[in-house]
Every structure is written in C-alpha cells, then in structure tokens.
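Student: Next up, some structures in structure tokens.
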Structure I
C-alpha cells in the first residue's frame, strides 16, 4: 500500500470514529489494518438506540422505517433477537469477498458512496446494483453478496446483523467465501 493510501486510511478511520463518538457510540472493535478491502468499526450492543438514531432514523421511506422499527422492537422485546452494529469502510477500488452467512441476515445503509452491491442465490445468478448514500439493502441469510467501493473514493456502509439463531449468534467466523480478490476463498466456500 502506498504511503498516500496508508495516510488516507488513517484519516478516514479517525474521522469516522470521531463522528461515531460524537453520536455517543461505544466502539468495541476497530479493524483498520487486518482487512485488505478496508476495515470496520464495531459498536457495543448497549448503544444500539444511539446507533439507530445516528444512522437509521432519518430519511427512511415508510417501507424501510417499518422494517427497521420492527427489528428494533423485536430486539427490545421478548423475541430474544439480538442485533450487532458496525460500519464497513471500503477502500477506493476495493471489494468484499463474494460471501454468505448461515446465522445472520444483514441490513446495509450506504452512508458514503455510491457502492456496487452484488446479490444472488448462486454464483451464476448474481445481479449488480448501484446503491447511493441513504439507500438500503437487506441481505437474507444464505444469500450471496458483496460490496465494492468506487475507484475514486471510499464506500461507507452502516450495517447491522440480525442473528437468525438467537441462542447461537453469528460472529466474524460465520462467513462462507465463494470468491475473493485476496485469496481467502480457500476451503470454506460451502454450498449454503
């Protein structure tokens, strides 16, 4: 990585972290250097209401407002549903692996972009969608997906996980890679 992109990455993460702290979000993990595509900032589940207020409450259509509201009600109710919140930071020109998850669905809201989101049921059945800031994508568990940032700038996505097995919550290892620009697809790409 060139010195410019290294400095750009540090500045981008510092700005996003400062913004999150300004929203009273408690950061539990900052992964800035281990992900070749960029990295992520993960938040404490205790600050989900602040996370929703910061990234998921304003500018939603009635449809998405209903969906997000229902998920939050279930997480705060008796369904034993837990949610995990993070921000994905995609470096310019980089993309996530083509992947799926067994124990979580994901909801993505693009904050900076646009980003290209690829989804499908099988590697030969993928469609690309340009997702602009403010737009939302819901990714059911077992659905193949990836996101890519434009070559000219960062992509930032507010993401939360809806654990589909409340007593066996998803984690960072719940990932089935089908294709990867960084040779991580290896032997873990199972058919969902």
Structure II
C-alpha cells in the first residue's frame, strides 16, 4: 500500500447491549471523541441486541451499521461502506485520548492490523486494512475477549500486527476510579457520575 493511495478511514464505535445511564453516557462520549477526529469518518456499529437508545447518540449523517455478531461483522460492515481502513472502538473508554486511535492508523502504513490493548485484557480498539486480512478472520476474537491480544499475536504473520499503547475500560464499578479527570471531554460520563 503506497502512501499516495487515497485512504477512507472509518472508525466505528461498537454499541453495547446495556441500556444503563452510565453505559449510554460512555457510548455518547466515545462517539463524540471519534466524530471530532480529523482524517477519519465516524460510524456507530450496532450489534444484535443493542438498545435503540444507542442510536440517539449519533451525529447527523453518521452511518449506523449492522455489526453482525462479532468484531469481524463490524469490520466487514465498514468495508461495505467503502472504507480502506476500519477501526472498531469499545464503547466503555470515555476518556480515551484520540491520539491512541490515530497511532493505530499510523501503524497501518507498515502492518495490516494494529490494536490498543485494554488494561486487564481485551482490546480498546482494533484497526485494520480492508478488506479484512484472512489471518484476522481466522483469529476469531472480539474486543471483549480477555485473550484477544494473545490470539492476534498467534494468528498474525510476521510484521503484520502491531500492538500500541494500552488504555483502560470501564467494565465495572471498580474501574470508574481509573477515569482521568484531567483529560478533556467525556462530559456525558462526568454528568452521570457527578464529577
């Protein structure tokens, strides 16, 4: 892939099936983060069972795609939108710095797949060249699989995979204390938590 090729980068926030006020606030904050990024298009990926309220956090004109049952379904849907690079981002990292997503796309100049691992297992985000590489299809993993990073490393051919800096997710009440009040953004989550 040459650096002169026209790239269409689509970053999809994967909606959760949880309809709690905190989950919807975190989803809104991650959608706002992605929508404000330069050089990417934002989308919402709605897996089966996702609540209708998840659609209310989208910006006007933002594509909402049927994610299918897994991470592969999200990436295939982004390819069908015409993306040449696709990224799936978890909905529960409201204070995620945009720079970490940007680093994933930078890594795709040399690798086929790049990830931001989640503290405690799983992934915060996965970016890939599209169409989806066959080895990634075979890895059969998701953002939530605790061993996702190990599966990807095992499946990836040499120099096809990069793991960037990690970040935290809010998957339980204990994780709320990891949110960084010094970082800009995540207003919806702050409001729900009373911070």
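Coordinate-derived values only; no laboratory data. In this text, all values refer to a predicted model and were calculated from it rather than measured experimentally. Cβ atoms are built from the backbone, for glycine too; each structure is taken alone.
Student: Ranked by distance in nm of label points 7 Å out along Cα→Cβ at positions 8 and 120, which of I, II sits at the highest value? Walk me through the intermediate numbers first.
Tutor: Details: I: 2.9; II: 3.7.
Ranking I, II on distance in nm of label points 7 Å out along Cα→Cβ at positions 8 and 120, first place is II.
Student: If mean count of other Cβ atoms within 10 Å over residues 40-47 is computed to be 23.4, which of I, II is the source?
Tutor: Working: I: 17.2; II: 23.4.
Label of the source structure: II.
Student: Here's another thing I want to ask about it. Computing Kirkwood radius over Cα pairs in Å gives 16.5 for which of I, II?
Tutor: On the way: I: 17.1; II: 16.5.
Among I, II, the structure yielding 16.5 for Kirkwood radius over Cα pairs in Å is II.
Student: Quick check on the output: 1.12 is Cα Rg over 2.2 N^0.38 Å, for residues 64-159 alone, derived from one of I, II. Which one produced it? All intermediate terms of the calculation are to be shown ahead of the outcome.
Tutor: Values: I: 1.12; II: 0.99.
The read-out comes from structure I.
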